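Heads up, there are several structures right after this.
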Structure I
Amino acid sequence: MGEKMLQLFLYFGVVPLVISFITLPLTSTNFLITTILPLIIGGCIAGGIASRILIKSDDKRGLSLLFFFPLAYTAVFWAIFMLISGGFYGANSWLFYSILHIAMAPIFFMTMLMGEGRLFLWAPLAYELAFVFAIFLSLLIKRACPTFNKKQMLTVITVFVIAMGTGAAVQWERSKTVLPSYGFEYGGGYSSTDLFPYDVTNPDHILPQLETASTFTIKKVSEMPILDGAEAAYPVYSAFANAVYENIGNLDRAGEIVSFTNTIYSYERLLSGEVDIYFGAEPSKEQQEMAKRQGKELVMTPIGKEAFVFFVNPDNKVDGLKVSEIKNIYSGKIKNWSELGGKNERIIAFQRPKNSGSQTLLEKIMSNTPIMEPLKEDVPEGMGGIIEQVADYRNYDNSIGFSFRFFATGMKANPDIKLLAIEGIEPNPENIASEKYPFTASLYAITLKDNPKPQIEPFLEWMKGPQGQEIIGKIGYIKN
């Protein structure tokens with residue numbers, strides 16, 4: 001028995017630990033492959049050596065069963081921790097799983113840093129499967145046929161299959177609500193599209209120019225209101241600053257004056273006094289309550305019109321939805337496109353992060369109807385492991401998403417989406433201008449009532465005037 005345990009410790013303790021350390025300097029952009037390949041090669045070599053011991057052994061039954069045992073061990077504990085974590089590889093519980101596979105400690109340490117959770121299963125499994133494969137291959141080549149205790153071997157195989165099936169079932173259920181990350185690069189940490197074409201410091205920017213010189217200008221840097229807002233509003237307030245702020249493109253502080261941190265953070269900056277004017281859709285209930293708690297009174301100045309739109313893949317047969325159908329989709333009552341006259345496919349309904357401008361409007365449409373949990377994605381965070389965040393829209397055949405019309409068709413134009421009519425009304429400029437389209441929304445310039453900067457009020461008046469509206473129209477929004 002002692003000799004068997006020594007063999008187990010050697011082949012499934014010492015050898016994989018050595019291989020784990022060898023893989024560390026091999027880390028590359030394809031961390032998964034460069035980690036698994038050495039384990040497969042090492043497992044094959046170790047299995048080939050072990051097959052010689054197996055052939056010479058007097059207890060071939062016991063030793064052969066011992067070599068199969070690690071496969072069942074890995075599968076069982078993987079299944080247990082999949083059930084505990086709900087399949088989320090970023091959960092703290094995987095640290096304890098790593099302790100139970102101490103031979104893989106160096107690999108699992110890198111796994112947690114690189115955000116490659118799949119290796120919790122595939123690192124030990126790759127080595128163990130390669131080991132068993134090499135034993136069978138060696139025995140086949142040497143025409144050796146060790147006897148097996150069929151009952152014990154069947155038990156081990158059954159446990160392995162059931163455990164793998166259990167873990168796979170958890171993963172399958174999770175795949176319905178959690179998608180793999182696309183690895184989006186977010187400019188400045190927050191933006192989902194390239195904003196540089198709208199940057200006032202970009203000499204080749206595409207910001208619209210006024211037909212005549214601006215009737216309102218701010219010359220002193222100290223008097224220039226600090227601007228921030230939603231991603232979809234960035235081109236608007238950047239164009240305003242370009243027209244009104246004298247020589248803004250050449251100022252050292254241009255990036256601070258015309259800033260961008262997205263809806264959630266810029267709103268917080270407005271309340272803290274870091275920002276003078278916030279541009280975007282109406283604030284969410286939580287954001288309004290935040291202002292009340294801080295004793296701040298918001299001044300909401302509508303400067304343009306926009307449409308809140310829903311879109312699908314062009315191959316989708318559905319061309320329009322009723323408001324009641326949207327509520328049923330996003331509450332989870334309608335789950336298949338066939339219920340709406342489309343194909344017999346599950347509806348993949350994407351949402352946006354809480355307190356973003358578009359999610360706030362969805363909540364307004366849903367009213368008292370509860371919204372189902374949003375689709376999420378597992379995002380590798382480099383040195384931070386893996387986090388879950390709300391998944392961005394993916395243009396699958398059975399997807400539905402929502403955004404502001406300007407963002408979906410202008411800033412981040414996607415020719416492979418189809419805007420849906422709502423209650424039979426298309427989200428075109430005419431229907432938005434007349435507010436015939438049901439989800440017509442206002443673009444606001446939001447300020448704090450107690451802000452003492454003298455240039456804020458005349459700047460807001462200019463935005464509502466002919467030149468401000470000229471820029472609104474040229475950007476792609478609808479004039480008030």
Structure II
Amino acid sequence: MATSSEIYLELVELSGHVVAKGAWSITLRANCLYHSAHLAKPGRRCRLLQGTREITPFTPLAALDLRLGTCLQVVWLSSSAADRRSHGYAFVAIKENGSVVTWGNAAHGGNCSAVARLLTEGVVQVCGNDSAFAAIKASGSVVTWGDANYGGNSSAVALLLTEGVVQVCGTNGAFAAIKANGSVVTWGDAACGGNSSAVAPLLTEGVVQVSGTDGAFAAIKADGSVVTWGSAEAGGNSSAVAPLLTEGIVQVCGNNFAFAAIKANGSVVTWGGAEHDGISSVLAPLLTEGVVQIYGTKYAFAAIKADGSVVTWGRAGNGGNSSAVAPLLKEGVVQVCGTNFAYAAMKANGSVVTWGDADHGGNSSAVAPLLTEGVVQVCGNDFAFAAIKADGSVVTWGDADHGGNSSAVAPLLKEGVVQVCGNDFAFAAIKANGSVVTWGGANYGGNSSAVAPLLKGDVVQVCGNHSAFAAIKADGCVVTWGAANYGGNSSAVAPSLTEGVVQVC
């Protein structure tokens with residue numbers, strides 16, 4: 001029971017699941033609530049909403065209007081530091097009874113008929129790579145389907161996947177499963193990390209987190225050490241920095257071809273292949289302490305430090321060189337988001353700073369007056385950015401054909417937007433009234449006119465893959481649009497998507 005000096009709150013997902021609840025001191029700011037949410041899904045970023053009002057990490061708890069209730073809505077963002085953007089070609093829906101429905105490109109996981117009898121109940125989580133899916137069941141067992149060469153066939157390790165699995169992570173063509181005893185099981189394309197035999201003795205216990213690049217894995221152990229395997233050119237060989245990875249690692253982030261690890265003392269260690277430029281001697285002194293978060297684009301990294309400054313490295317054309325905006329990145333940055341080629345940093349004052357490839361989001365000068373204040377979320381697809389402002393309006397920039405130009409739907413984006421989701425080529429915005437607005441590559445989900453009557457209200461979640469979208473409505477039905485062969489057309493399984501869906505991935 002909260003006292004007069006405390007405030008009782010519940011953090012609730014769109015599905016109705018309570019992420020966290022309890023009493024917090026009224027003298028605190030909302031960053032304590034974000035921390036509680038992140039404990040539920042480590043590495044994931046989220047937004048907190050009270051009705052349609054954005055609760056930022058800097059919002060004083062004393063400023064919350066309890067007349068609106070004690071429930072805050074948790075909206076998990078589509079991209080994160082821990083999870084690279086999905087480029088899959090199919091969708092999977094988990095229903096409230098634990099069954100699974102799949103559609104999209106059959107060769108890439110859209111057809112699960114071979115294992116359908118194992119997916120009729122008990123599924124609690126699904127992880128996908130580019131060509132296959134792996135489902136964790138309540139029993140701790142794992143079921144896989146999709147391209148056999150890239151993780152869709154796990155028969156070689158089947159006996160190790162019958163129980164105890166708590167997390168699955170994917171590269172482009174392989175999977176790694178963490179078990180409750182801290183061991184790791186891998187399968188799929190050996191060149192993408194599917195074969196971990198070279199480091200097997202190090203993966204029998206103590207693993208607490210696994211991250212991936214396109215072709216390699218990095219596992220953090222409870223003692224703070226890191227174990228890597230997979231393609232050396234993609235970060236699978238960390239021997240050059242091995243002495244620095246024996247202890248103290250608290251986070252590992254991967255881009256396409258390299259890893260960056262944060263140590264408990266705030267320093268950074270990087271390794272990877274030829275596509276990774278590494279940390280220059282000029283930048284190295286800036287990364288010896290104080291780093292709290294790292295974000296990766298295709299070939300670059302950006303690190304946020306405790307003082308709110310940002311340090312970048314890697315390919316200049318992918319955001320690795322931020323010297324042109326360096327004075328604006330010395331303080332106050334609270335979030336960084338990337339396309340494949342550029343970065344956007346949101347500052348505590350609600351302004352946005354961009355850098356990287358000018359044509360793909362690195363140059364926001366055309367909308368600069370709209371980005372000086374009030375921004376509460378930035379979302380990127382492969383080629384463009386979309387920013388939500390506190391008044392519910394949306395600002396876009398980057399490649400015009402792939403979401404950087406939203407003028408065709410501008411009147412619909414002036415107010416009420418609470419979430420934006422991107423696939424590779426387009427964006428979809430959910431409004432407070434549950435309607436959806438889309439723009440970008442018309443054939444890839446930017447044009448939703450074919451299903452427009454179904455998107456006028458009650459949408460609670462939108463998920464994007466390579467070139468299509470799927471929306472869950474409040475009654476548990478699913479609406480799809482975009483490239484038909486990649487999941488935009490779900491007519492083949494339509495009767496199974498009319499009710500009861502709680503998650504789409």
When you work out distance in nm of label points 7 Å out along Cα→Cβ at positions 26 and 450 for each of the structures I, II, which one comes out largest? I
For helix-only ellipticity at 222 nm (-39500 (n - 2.57) for each DSSP H run of 4 or more, over all residues; to 500), the calculated result is -14000, so let me know which of I, II that is. I
Structure (I, II) behind the derived value 31, 29, 24 of semi-axes √(5λ) of the Cα gyration tensor in Å: II
Consider the structures I, II: one of them gives 9 for relative contact order in percent (Cα under 8 Å, 6 or more apart) as calculated from the coordinates. Say which. II
Across I, II, distance in nm of label points 7 Å out along Cα→Cβ at positions 10 and 362 reaches its greatest value in structure I
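Taken together, the values in this text are just the output of simple stated rules run on the coordinates, not laboratory data. Just so you know, these numbers come straight off a predicted model, no measurement behind them. Cβ atoms are built from the backbone, for glycine too; each structure is taken alone.
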